[in-house]
Structure P
Amino acid sequence: MEYYNYIKSLHLIFVITWFAGLFYIPRLFVYQIEAFHKPSPEKEILGKQLKLMAKRLWIIITWPSAILATIFAIWLLILQPEWLKQPWMHVKLAFVFLLFIYQFKTQVYYKQLQKDVVKKSSNYMRLWNEGATFILFAVVFLVILKSAINWVFGVIGIFVLGILLMLGFKIYKNIRSKNPNA
C-alpha cells in the first residue's frame, strides 16, 4: 500500500477545494442578491458578472471537488475497511451526509439565482454561509481525535462558535445599518 498516502493526499486536497467552493458560493449569493436590488444598469452589469463567477466556481471547482473527494474517500475505505467498524467513522460519515444535503440545498439556491429568482435575503445567505463551517469543525475534530465520544466536545465547541458567529453577525448588521458602505 505504498500509494495509500497519495490517495489520502488527493482526498485531502479535494476536500479543501470542495470546502473552498462551499465557503465562497454563499458569499457570491449575498452579492448577487444585493446586486439584484440595485438600480439599472448596475443591477444588470453586476448580476451578469456575479452569475458567471458563481457558475465557474460551482460547476468547475465545487462539484468536481465534491465528486473527487468522495471517490478518494471510498478508495481509502476500500484500503482500510476496518475504519467502517469504528464509531467515530460512523459519526463522520453522518456529517459528510449532512454536507451533501447542504450542497444540494445550495444547488437549489444556485439555480434560483442563475434565473434571477431571489427568494432569500442577503442576511439569510450570510447565515447559510456558516453551515459548511460547522460541518468542517465536526469532521476535523472527529478525524483528528478519532473518538465518537470526544466529538461531543467538538460539537459543543461548534455551538459556542455558532453563538459567537451570531453575535458577530448581529454586530456587523448593526454596523452596516449605521454605515451601508461597511
Structure Q
Amino acid sequence: MTRVVREATTDDVWAIHKTARESWHAAYDDALGPETVDEIVDDWYALGDLESAIDDASERDDAQFLVATADDESRVDGACDGFAHVVPWPEDGDVAYLVRLYVRPDRWGEGIGTALLERLEADLEDAFDRVRLAVLATNDVGISFYESTGFDRMGARKTDLPGGLEEYVYEKLL
C-alpha cells in the first residue's frame, strides 16, 4: 500500500477528528479516563477549530497541517491514518511548535508518524532552527517515537489537565 502525505484541507476535518479520538483513547484512557478523553477531544479537536487551523496553515509559510492517507482505492471512507500540525513557538520565532502528531492506533509502527515528521522537517527547515513539542509523561508510545526520531528531552512541566499530569518538552535541531 502506498502512503500519501499531503496538506490537509477542510474536507479532512471529520477524519482528523476521528483519528484524534482513536489516538487519544489508545494513549490516554488509562491516565485520564475515557470520559475525560472524550471531553478533551471534543474541545481541542472541534470541527470548526480544525477548519480554522487548516485554513490558517494553508495561508502561511511558517505553519503546516498535514494528513497521511493510504493511496488505496478500496478505502473510500475518507479516513486519515495520521496528521501533524506545526506553528511557530509563541515565545521564539526560530522554533517550530509541533502542536499535534497523531496516528491511528491500528496503524502504529507502520512509519506513518515518521513520514509526517520527515515531511514537516523538510518543508520547514528554512524557516526554523529547531522543532519543539510537549508530550504527556504517561504516553510511552509517543515518548518512544520522539526519542527514536532524534528528539531530546529538554525538561518537564505540569499541565492543566485533570490530575495535574506532567508533560515532557522535547526538541530537535533541523
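Figure out for me which of the structures P, Q the number -12000 belongs to, where helix-only ellipticity at 222 nm (-39500 (n - 2.57) for each DSSP H run of 4 or more, over all residues; to 500) was derived from the coordinates. Computed on structure Q.
Between structures P, Q, the greatest calculated value of relative contact order in percent (Cα under 8 Å, 6 or more apart) is seen in P.
From P, Q, which structure was Rg and Dmax of the Cα atoms in Å = 15.4, 45 calculated on? Computed on structure Q. Quick check: 2.6 is what I get for distance in nm of label points 7 Å out along Cα→Cβ at positions 43 and 67, calculated from one of P, Q. Which structure matches? Answer for the origin of the read-out: Q.
When Rg/Rh (Cα atoms, Kirkwood Rh), for residues 83-138 alone is worked out for each of P, Q, structure P gives the greatest result.
From P, Q, which structure was Rg/Rh (Cα atoms, Kirkwood Rh), for residues 3-58 alone = 1.03 calculated on? It must be structure Q, since only it matches.
Each value in this text was obtained by applying a stated rule to the coordinates, not by laboratory testing. Note that the structure is a prediction, hence the values are computed from the model and not measured. Cβ atoms are built from the backbone, for glycine too; each structure is taken alone.
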